[in-house]
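**Student:** Some structures are shown below for you to check.
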Structure 1
Amino acid sequence: MIDPSLIDPGEQLIWQGKPYPIRYALRKAAYTVPFGIFFFGLSLSGMYSAYMAGNSWMFAIPFVIVGACMVLSPAWYLFRATTTTYALTDRRAIIDISGLFPRRTSVPLNQVPFVDVRSSNEGPGHVLFQEAAPYDRGGGDLAQRDGFVAIADAAKVGQMLRGAVQSGCLFSMGNLA
């Protein structure tokens, strides 16, 4: 599961888990696929129109490739889910992605701005606790929330995270007095 070298001396592991790959892929690709379908179709249409008019259609190839990548992004996220591990310690929340293009996110509990639990009776839920990269939707930036995505028993993990955040806040307040 979690690489033992990720845990600092004296730090206690509270919970660890892995996402459900299909739910993870659907959540992560929720914004790219619809836009990708539109972009892919538009670029294919442009390529076809240029070909039929006898013009060079080669300029459209990069756009077709980008659109295809957006449409196929769930496959990428499905792969990423198999290499993703989540951990909650008494000091921080960790998202560790290994494999191709590894990434490790470690959020200290005293820097967790919110705990948003989205559990479902139909399967895995999400425990969101950080803002992901913002998207500009015309009316300003809108950040997507991120965290432990597509995990079993999200409500319980959310309670553990809230408890750890509150314990950390009480501990840090005790140090200030």
Structure 2
Amino acid sequence: MEKLIVISAPSGAGKTSIVHFLLEQIETLSFSVSACSRARRENETDGIDYHFLGMEEFQKKIKKGDFLEWEEVYKNQYYGTLKSEVERIWMEGKTVIFDLDVIGGINIKNQYPSKCLSIFIMPPSLTVLEERLQKRGSESTDSLRKRIAKAEREIAKSKEFDKVILNDNFSIACMHTMKEIQKFIG
């Protein structure tokens, strides 16, 4: 059966690192590369980290109905899941794994309630989350403030996910997440 795994968390909670671990450990998983309208960061690769579309192209694809889900996460910064990504992975006979923001994760779960396992990665605290984001060195003071405020709203939505996994110890969080996924995909 075609299945989906959604990994969501506030920015800085460790979801991307956990997804990378899972992809190395479970060969039947395949990563759904999200699309975004923002500029590529120095350490990112188009088609690997995101499909960097730019604002105009992103909005054209919205109008054409090319997205399974999309959202304006920050002002003029759109993120979404292309239907073609999910279809490509299912054609390969694999299980789709997503690294999505919280609203995107909830949207996918709502569209595929029986085919989807949704996992929320919970940061130990907002203070720890803020420290992790500061260590990245990619956030302005204003951007950091917005991300923390958004994280508070996202944590309030964690109960809408099938599983909540605390990431206060990375190795334990990875193993716990892997066990839940293996149970789900069989």
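No lab work stands behind these numbers, since they all come straight from the coordinates. In this text the structure is predicted, and so the values were computed from the model without any measurement. Cβ atoms are built from the backbone, for glycine too; each structure is taken alone.
**Student:** Consider the structures 1, 2: one of them gives 1.8 for distance in nm of label points 7 Å out along Cα→Cβ at positions 48 and 104 as calculated from the coordinates. Say which.
**Tutor:** Comparing all candidates, it corresponds to 2.
**Student:** Additional query: So mean count of other Cβ atoms within 10 Å over residues 40-47, computed for just one structure, reads 15.5; which one of 1, 2 is that?
**Tutor:** Only one of 1, 2 returns 15.5 for mean count of other Cβ atoms within 10 Å over residues 40-47, namely 1.
**Student:** Still on this structure, please answer the following. State the single structure among 1, 2 that was used to calculate percent of Cα pairs over 31 Å apart, giving 31.
**Tutor:** Structure 1 accounts for this read-out.
**Student:** Let me ask something else about it. Can you tell which of 1, 2 yields 0.60 when FRET efficiency 1/(1 + (r/R0)^6) of positions 56 and 152 (r between Cβ atoms, R0 = 35 Å, to 0.05) is derived from it?
**Tutor:** 2
**Student:** For structures 1, 2, calculate relative contact order in percent (Cα under 8 Å, 6 or more apart) and state which one comes out highest.
**Tutor:** 2
**Student:** Give the label, chosen from 1, 2, of the structure having the highest value of mean projected area of the Cα convex hull in nm², for residues 32-127 alone.
**Tutor:** Biggest value here belongs to 1.
**Student:** OK, next. Matching task: 2.6 is the computed value of distance in nm of label points 7 Å out along Cα→Cβ at positions 16 and 64. Pick the structure from 1, 2.
**Tutor:** Computed on structure 2.
**Student:** Could I ask something else about it? So mean count of other Cβ atoms within 10 Å over residues 24-31, computed for just one structure, reads 19.0; which one of 1, 2 is that?
**Tutor:** Source structure for this number: 1.
**Student:** Identify the structure, out of 1, 2, from whose coordinates distance in nm of label points 7 Å out along Cα→Cβ at positions 96 and 112 was calculated to give 1.8.
**Tutor:** 1
**Student:** When distance in nm of label points 7 Å out along Cα→Cβ at positions 8 and 80 is compared over structures 1, 2, which one is greatest?
**Tutor:** Sorting by distance in nm of label points 7 Å out along Cα→Cβ at positions 8 and 80 in descending order puts 1 first.
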